[in-house]
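Each in structure tokens, the structures are laid out below.
Nothing in this text is a laboratory measurement; each read-out follows from the coordinates by a stated rule. Source: prediction; values computed, not measured. Cβ atoms are built from the backbone, for glycine too; each structure is taken alone.
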Structure 1
Amino acid sequence: MTRFTFLILVIWTSCGLAQSDTTVIELQKGTFLFALVDNFNPDEHKIDTCKTDFGQYYFCLIDDTPWFGSDTQEDLPRSQLTKLWLEISGVRIDLEIKGMFNPTNSNGINTNQFKLKSLYDGFVLYGFFSDGAGTYSVHWKIVNGSAIRTLISKDEEAFSWQKE
């Protein structure tokens, strides 16, 4: 993609989505990651509560899925990742984002949150998401223009890619 086309795409996307923050970062030459982050609107979601062993309620499911982005889940998310996609040599690859909330403290992504690792048959994209609390890591495997999310976790071992 030419720099001019890239610039037009960024401007058009930013202007056309008034309630979204669109961020584009270059992971490596010719490989871009696009993210759309919106404010969380609880009226647009099905929200379920669960009860702890101590009788306290917390928000456990959003749209029938466990969600990430809060340590205690006593409050609903403030923001949500609504779209995330890679563009490798002009080919768009959509990434699974279900259950991903409060992805950053600035509503925009940055290169320090990601690592793209080449494999013999494609890539692995590692991501780190946090608004200052509720940190979680996500991994996607990318092969021949397709992607599958292989992990979403707040467990410590999910962050081992940051030490490589």
Structure 2
Amino acid sequence: MGEISKWVLTICGGVLVCGVASMLTPGKSMEKVMNMVLGLFMLCCFLLPTGIDFSDFQLSLDSPEEARQRVAEETTDHFRHSAMDLGAEEAESIILGQLAKYGIKEDEILIYMDTEEATPGGEEEVVVEVHLPQRAKEDHRVIHKALEYELGVTVRLEYTEEES
């Protein structure tokens, strides 16, 4: 019963505040705006005591610089991922073309592309890791130099045991 009386008291207090505020409205020019504000106030008076949890409706008051920085980071990440996807397709075709010269077939190759920090706190660089069959190890230097020259990024070659 205490909750209902608190709710009724809140509504009555809201009506009194709205009545006084509407009588103090300076003129007809502000009447529409004031009616809208008082209507929202009364709506809050009706809803607040009902137990609706408004804690999820908190506004984030980031400074403009923080908001700009956050949006810039999200945009950069989006374009980096898009460029990585397109770059991965192009890198794969270049790698397959180069390795075909050494008799290495497409199904014998695994290609991984990722980014890592060049220096602590520095910019990221693209690194391509290529897993090749063990027989290609004898041409390691030539393949490594050719792939780095064609791709223009750091290339790491790993060798896997060939299946019998």
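Comparing structures 1, 2 by relative contact order in percent (Cα under 8 Å, 6 or more apart), which one has the largest value?
1
A value of 22.7 was computed for Kirkwood radius over Cα pairs in Å; which of 1, 2 is the source structure?
Source structure: 2.
Say we calculate distance in nm of label points 7 Å out along Cα→Cβ at positions 74 and 98 for every structure; which of 1, 2 gives the highest result?
When distance in nm of label points 7 Å out along Cα→Cβ at positions 74 and 98 is computed for each of 1, 2, structure 2 gives the biggest number.
Where does the value -19500 come from, among 1, 2, when helix-only ellipticity at 222 nm (-39500 (n - 2.57) for each DSSP H run of 4 or more, over all residues; to 500) is the thing being computed?
Of the structures listed, the value fits 2.
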